[in-house]
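Engineer: Take a look at the structures listed below.
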Structure I
Amino acid sequence: MFKNFNELKKFVEENGIKIIDFKVVTLPGRWNHLSIPVERLNEKIFEEGIGFDGSSYGYSSIENSDMCFIPDLTTAFVDTYCKVPTVSMIANIYTVGKEEGRFSGDPRFVAEKAEEFLKKTGIADEFVIGPEFEFYLFDHISFEAKNNHQEVTIDSKQAYWNTNEKEENYGYKVPFQRGYHRDLPYDLNNDLRSEMTLKLESMGVDVKYHHHEVGAAGQLELEVELGEMRRMADATMIAKYVIKNEAVRHGKTATFMPKPLYGEAGSGMHVHMLLKKNGGNLFYDEKGYSKLSQEALYFIGGILRHSKALLAFTNPSTNSYKRLVPGFEAPVSICFATGNRSSVIRIPGYVKNPEKRRFEFRPSDATANPYLAYSALLMAGIDGILNKIDPTEAGFGPFDINVFDMPEEERNKIEALPTSLEEALEELKKDHDFLLKDGVFDEHFINNWIKFKYDKEVMKIAKVPSPIEFELYYDL
């Protein structure tokens, strides 16, 4: 929003801004924030930064936790979710002490290094992506996980289970798993999605379209236009912020959990991608398979070759693997195809513009830290190009049919994605050299990520009995 401090200062004075807010991404991918009164705003903040405890963000041990953040003026936006007039901006993380400088594990810095590595290779100038945001909008959520009581209660006024509701029931309830593109009056959240869209547009995030998704209980989608990777990672954080806060403002609650409801459709975050060089689409070739260039196919080969390890970043929650189940629309088969939603890599058949010819990675979901997930996908693709990993020669397809319609013997030849976060973390342990090139990721960061996810999530959930286990085993 601003090119320099003077532009910020002038805007603050002319628009009556009272608070300056700084947002810093945590290791898992949430925003934390710190705010100052506008009277404390000065240029030194953008040179020296503000100190904070890095261990509380998941980045370092308690005995080595002093860090600071320096705000990025270009990311500033007016934060209308604060009652007091506020300008917010995203910050970069720095180390302090003996080795002062950019913190190598700052997700925004990882993304910056990945983009610089792409340019150094000479392959391309730009990695362009477009995420799709699927999420559920509920009217009520309550949950508890105590040693003597476990409960989750979810409600959505438009859901099929409310057909017998006695108050304010007009009969328009969305049938089970039949919500895709449902129109009014079934689509109760249409206007709210439009408000989310307009808010995002005003904040510089261009929305391609919005619609109701398959899940009857309020599953929705916002898809944004293609853009440069690091900017789209920022846009992902902004989109989640707007969607959640706009929902609360309207008395609802939004979740990006991949599988919040048993039996209902899961929510993913498909990532469309292409490379640009000298302004042109490097992935287009009129004569190539599905009009894709050899570079695009190598890029696909790299992603598929490393897909099991990639899931530790693109699907980093235990809940992610309740969506990645064979036979549903979420893909688990490590292959590529045109227009095939059962494959890990899908080439959209509807994209006719040569400048936008691309493919999408379909397994990912929005529990990911976007900077890390997008960077890991880029590094895998670069590895594919550098090592000329042809996806067809590697046995990844193309399979232009529903994989689950294939004879079992043929289907079993196609490798599958990990079935749990623990398995994905084990794959990352074995396969991460491609991430270390040019210092984009480093061993310490990879090990910290694996330990963080294993200790804080995998082991925590492994110890807790679930209600379905009582149904299965209580009487044995």
Structure II
Amino acid sequence: MINRLILLSALMCIVAFSSLAQQTPLQRLEKHVYVLSADSLEGRGLGTEGRLKAISYIENEMRQMGLMPVFEDDFIQEFLYRSELINVDGKNIVGMIPGTDPVLKDEYIVVGAHYDHLGYTVDSEGNKIVFSGADDNASGVAGVLEIAREILSGEEKPKRSLIFVAFDAEESGLIGSSKFVELDKPFPNDAIKAMFSLDMIGMLSTVKHLDLKGLETLAESQTYLVAAQIRNNLSVKNTSPNIERRTDTWPFGKLGIPAIHVHTGLKSPYHKPGDNPELLDYDGMAQISLFLSGLLLEMGNAEVLAPVSKFDSKKVLYGEALKFGVHLGMGSSHHRHEEDFYRAFGLFSIEAGLYGKLRISRKFELAVSTLYDIHGSVVEDGKLRRHSLTIPALVRFNIAQDEDGSFRFFTGVGPYYRHHLRQRMGEDARAVLASLDLAQNELGVSLQFGFQVNKISLLAEWRDAVTDVYDLPADSGIKSRNFRVGLTYDF
């Protein structure tokens, strides 16, 4: 009797596995998304039973399809992290397709997607409102699983090893992907030649194309792309050389690893309870999975897989070393005597122009502006209005900044040169000052404070001249003084 039960159980497992293998990619993708976004999984939130169910489901799928565990006999990479006052056990789920080449198998391409989401809330009537996260990011996890199955079942095998990861705690601050690169693994980070993050891939029919942001961080990226499109044609846009900061590409990119964000836009109800599985385009997800399988095989079998020559971790963190932008400022200006016995009234001033800045190090940069500057002063006998070309050159020091450089507080100091293109006085002022010639050039010192958020900076700047307002044989002691509040934008 016992032997019959064992035989019956074995037959049932074989039938179930055979049934799964006979499903189409579309059916498998739909199944993964519906399971992972079910209300019973409680939005895969921190501390929920549903998150543990998601981990078990993904691990079981990796094991059944034939992926190899990376951590000895274990698919789980465990780590601890702190969320507010709670210590949390994090779990990345990691499987591998070993490379076939005796040398290239020690190089790796990582294909990842985060499986966590926002969990649930309870309304005033005690009803549980689940953030299902079908597109964000059950779709990405489903894509990772389908790509792995597609490559495992195909005849063509990659020479490089492929790592498939379901990352934990992305919604808490890219923690799972950060821990993946920080913690010990069977291979070093410099063996990772490229990384893909599938984050929200369920809206192809709506946007009509796939974003591969960061693809151009790879040398020969267009060669791989064209070859993949010959295999399985798909419209692709946004292959820029910029690493996406808001998904799991970022911890890899800031190490200098080419990292590509695979994305179909924010067309689903992003971070809302309505992000449900019936809204997704599963045929589009199947096309994306098939296309990425071909792209991975092209990259996995390339003789050399390397970043573009100008791509490095500093550029990822802080952008191009040399940047340009536009500047607009306004404030007041006046003239005063160095010994304070004379001070003219302030006059509204405005300036606009272009600037360039050169990053010297993480802490220092050189900023030079070319500004058309309208300024002057008010005296008892009228107004002195000047139109000038002003060129401040400041060495800036970052007092405080976040890790990726998207926010910083800085101060700067340096000289400025000003050439007065036009100097105009009112009639009363000319009657009094006709005997005095105004200086055509001005030198002085600038002091600046500011803060920057992404490409926009807000500045406060003081400029004190060290040369005289009047062109006299002897120094009159009357100098120009200026204050500006400025707004800049980096191109």
Structure III
Amino acid sequence: MSNAYQRLCETFTRLARFSHLDAIAGWDMQTCMPSGGSAARTEALTELRILSHQILTDPHVGELLQQAQQEPLSDEQHASLREMARRYGHAVVLPESLVSAQALAGMHCEHAWREQRRNNDWQGFLKNFTEVVRLSREEAQIRAQASGLSRYDALLDRYEPGMTAARLDAIFAQVKQWLPSLLQQIIEKQRSQTLTESQGPFSVEQQRALGVDVMGLLGFDFNHGRLDVSAHPFCGGVPDDVRITTRYNEQDFLGALLGIIHETGHARYEQNLPRQWAGLPIAEARSTAIHESQSLLFEMQLARGTPFLNVLRPYVQKHFGDQNAFHGENFIRINHRVQPGFIRIDADEVSYPAHVILRYEIERALIEGEIEAGDIPEIWNKKMMDYLGLDTRGNYRDGCMQDIHWTDGAFGYFPTYTLGAMYAAQLFAAVRRCHPSLDENIAHGDLSLLFTWLRENIWQHGSRFDTDTLIRNATGETLNPEWFRRHIEQRYLS
């Protein structure tokens, strides 16, 4: 192995170990840390992030990147070097003072948000959030000047390399043309269906036991991961120690269960990333949308499909008894019910894109300086009325305060959810073409065809390929949103 590249590998492996500690400390902060530990944990994590920033942006790293370009490298090493350079380029433009300020402001805002959301306290939240927005705008301006991108595109590029607001606008404009009428057709069709509701309460202990059983069915490796509870479900940690969380409602077990399935999709991706490149950026997930494609493939394409629901039903009956709600077609209808609601993470897959487009339009305007943080509730309510017919006036808890991602300045993240749903539909269609017996296998509880295909076409490649190449190699074409529309029409209207 060549000299400069080898030294870069040593540096990035060291950074990966720091990132490991950051991830686990962050998981602890959201799951079991006492509230009184927030200030000290925030300071410790900020210190760790400053140290990582200093190591990554050392001028010597830039020199090594240039030297390594001249060395004889394999194709995989060239891809690895590309991802190192990308990571360095994103970091080196930011001053250390901004990295520190953003870490402090984000963790303070996120920790306070947990209580403020419970109390519907928009004004209390706004005081902290305004500072997060100010710092995010400063970051966006710095990145835009360095890259030549717009301010929002410069932030979007952190999560979805190569994606732009112009491309998103075109994709989402198409969705907004067909989604409202399709949504109404589905609601009208389902209005005539009889439905027996499940009867709670469903204890947290029973729900957790069901979730663990289903995680096992989905291939989760409990030797390298665990399930916990947090205010907002997430998947964190590192490939060797994946932490997923959910939240429970004793009157409705499906929300927590589908959340667990969603996060298990993230976890399976993490647990199957290429170990031969462990510690290097090339071994990490390709992009946020690709990560979301895996979670949404598990949750929407697989778990809400009729073949898997018939496998899932006995698990539900084992833990909650033989209710009429869990019989035959009724259980399918419960899981296929389309009913626009306030909460994004509980949304059905038909109305879900409206939640994402709403947030994308707001955050882009916010970063570009077209609106201010205080304007969000009014704009949020108007868009919720326009897109889903729901009134959120005064209901900040179930409105603009429901998500965790804005609290730490993750602007550019939300569009990846619907991009992920589109990739998931495209990928699942590709698996079906490759394995015509896929649905039959799933109906018999055999998920091996699906998981083997995902491992060979997505998981094992990490960030070796850019997103368009990865998807083209797997499906024969780059992102084609039409697969998502076809999926919705086939599942809900055929």
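No value in this document is a laboratory result; all are computed from the given coordinates. Because the structure is a prediction, the values reported are computed rather than measured.
Engineer: Given that semi-axes √(5λ) of the Cα gyration tensor in Å, for residues 251-410 alone, derived from a single structure, equals 53, 23, 14, which label among I, II, III identifies that structure?
Structural biologist: That value comes from structure II.
Engineer: Between I, II, III, which one scores greatest on volume of the Cα convex hull per residue in Å³?
Structural biologist: Largest one: structure II.
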